[in-house]
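Some structures are shown below for you to check.
Bear in mind these aren't lab numbers, they're just calculated from the coordinates by the rules spelled out. Everything quoted here is computed from the prediction, not taken from an experiment. Cβ atoms are built from the backbone, for glycine too; each structure is taken alone.
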Structure P
Amino acid sequence: MSSFGENLSELLEKYEHEFDSKKSQLISSLQPFYQHDLDCFSSPPKNYRMRAEFRVWHEGDKTFHIMFDQATKTRFQVDQLDVACSLINQAMFQVMKYINLSQILRTKLFQIDYLAATTGQIVISMIYHKPLTDDWTENVSTMLSKIEGFTKVNIIGRSKKQKVVLGNDYVIEKFEIKGKQYTFKQIENSFTQPNAIINEKMISWAIDNSIHHASDLLELYCGAGNFSIPLSNYYRNVLGTEISKTSVNAAQYNIAENTVDNLNIARLSSEEFVQAFNGVRKFNRLANIDLLNYKFKTVLVDPPRSGLDDKTLELVSSFDQIIYISCNPNTLVENLSTLCKTHEISKAAFFDQFPFTPHIEAGVVLNKIT
């Protein structure tokens, strides 16, 4: 991770070099399947992360955020984090200031997580190795009343079998895609895209490269509807699947908030959906959804780092178009070895979600070979 001690011109020059290096890595990885130019989307080199997690360290009468060097595993104090958005940096300073003034808040505090939104809202999760008492709640309420500079501050206390919420356990985020604004509930301790600017670019890219017409879209691993809600404006009907109950509940809220009437979410894993789609097994969670009514042409997948399993690969290979968003080029390439037997890549993209890290986010569009 860069320390960002350079001036702006040095920082931008370093970022451009690092960006080109990661782009070259992705081009090389995709070379067996795709030999054309990539669509490339850069990020601001700093203040781009909307989520951050810190261990908490105690030395004498002082408490502070720490992180660990990935190479040496040694800990280092973090007062400000350049990659985190300005809201998280503001919160880090104020939260630690008040924690150091309260023995009740300090004692056995183990970790602090931050989730921010471009709307100025933030959730601060404080994780303890002790039961949370009324005294703790009173001290947090006092701290909450003094934190300034936010549209809304929410604080969550977590301990074994305890979750105490002051405010909400979510933030409300707003994105603008193709001139239209979307509202999303993003829940603490569940998956959200960490780089808001790159997220908007990924969604727009998926829209630009998808088959619309009078067909339907299937999205596997749909989360809280990050892709499927904006894409619903471009398809007859959309069906999303997601295994996390928390994400499904957030998706239902987001569907209602964005007045979407052509999107259904089923709480199923990708493996379960394959069984349902192939008529191998019936699920009560699909009781109100008739799969025979859908005319799918496009499937969008944004799988975990492990990529797609064999059964899901077999399913998506039957679609005319596959939009594959990947957080792991290694498993993407493994999956392409199968998918490119039936499809060919028409577009590929590099999304720099995490500047100054080795992580590469990629997108490919595959169309069935005729």
Structure Q
Amino acid sequence: MSDTRPILLCAGGTGGHLFPALSLASVLTARGASVMLATDDRAKEHGSDFPAEAIFTIRSATFKSRHPLALLQAGWRLWTGFVHSFLLIRKLRPCVVVGFGGYPTVPPMLAATVLGVPTLIHEQNGVLGRANALLAPWVRGIGTGLNGVRGMKETWQAKARHVGNPLRAKVLAAIAPYQAPDEGGDLRVLVTGGSLGARVMSDIVPEAIAALDAGLRQRLHVIQQARPEYLERCRALYAQSGVKVELASFFADLPAHMAWAHLVIGRAGASTVAELAALGRPSLLVPLPHAIDQDQAANAAFLARAGAADVIAQQDFTAAWLTDWLSKRFTNPTALKQSADAAKALAITDAAEQFAAFVLEIAHQERY
């Protein structure tokens, strides 16, 4: 890359926003670019290994309450974040600024627009998020992780490009062919619930597995994520059913566990959906029910339409239903293999490279 000015990436401090930004940063750095990151305080949990020359914390806020005082406080934080971003970007003079969603991206992305710096956003989900929808009219390019993102106006679609969701190196390293369960062999199940775990998984899955036929229980090996306060309860339920289980509140290498599994049960975050496709693993998805944008429902539908996953609303996700569903899946390895193949057919394993090319293309356009 001939331009010596940095590329500034902006991402909310959750794994769902930071992981694709990290993947892009790795590719850009390998191509000789200078990469910097603007994020929020939450990034301390996920961003310690981010390949950036500098990481800047930007003040931001979400409008969760309509109370006048809360609105005033959120507006003030966004304004101070904008001023900080304006001064920072004027000093850094980046050749392009890239946003990955979340309200912490709004101040620096708007500041870049005011200063005339080329900008792009990346939408990981199947529906355009609120922060990205706010920025979409002003950016020069929109990268999408899934095909057919909802909430895109016609003028925004004209500058959009489907590049896929950038994958972490751990995901790419874990890719291996899917082997359906052998008759009478182990049945390997991974149960996840997002970065913090999901209570519904701890409430439903152990009870459902305990009700399975004894022959199936003897073959089962479960790895399950559960919040710390639910670990002992889950452990006791599994002990009663005689199922081999490993429980943890956090997985340092979730992709390796996904690759190990014959079946994954979990939420439908954008990173999870992209990783299931890349690894080619069948799944049962229970989208987060209370999300304002219903982004997880859109993500899950993307896999379900292709036959790569089954989807169940949380209100219908009962132990009795899951026992019946698992019994049918475990006695039909051919169906598991078909779902795995359908997931694999959706994979875009070079998404980071595709999006990097898009970013550099925009960066090399008209200077400011």
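Taking 1.43 as the value of Cα Rg over 2.2 N^0.38 Å, for residues 134-237 alone derived from one of the structures shown (P, Q), identify that structure. Comparing all candidates, it corresponds to P.
Which one of P, Q has mean count of other Cβ atoms within 10 Å over residues 182-189, as calculated from the coordinates, equal to 20.4? Going through each structure in turn, the value belongs to P.
Computing mean count of other Cβ atoms within 10 Å over residues 30-37 gives 18.0 for which of P, Q?
Working: P: 13.6; Q: 18.0.
Considering all the candidates, the number was obtained from Q.
Say we calculate mean count of other Cβ atoms within 10 Å over residues 126-133 for every structure; which of P, Q gives the highest result? Each step should come with its number before you reach the end.
Working: P: 15.6; Q: 23.5.
By mean count of other Cβ atoms within 10 Å over residues 126-133, the leading structure of P, Q is Q.
Figure out for me which of the structures P, Q the number -13000 belongs to, where helix-only ellipticity at 222 nm (-39500 (n - 2.57) for each DSSP H run of 4 or more, over all residues; to 500) was derived from the coordinates. Working through the options, I get structure Q.
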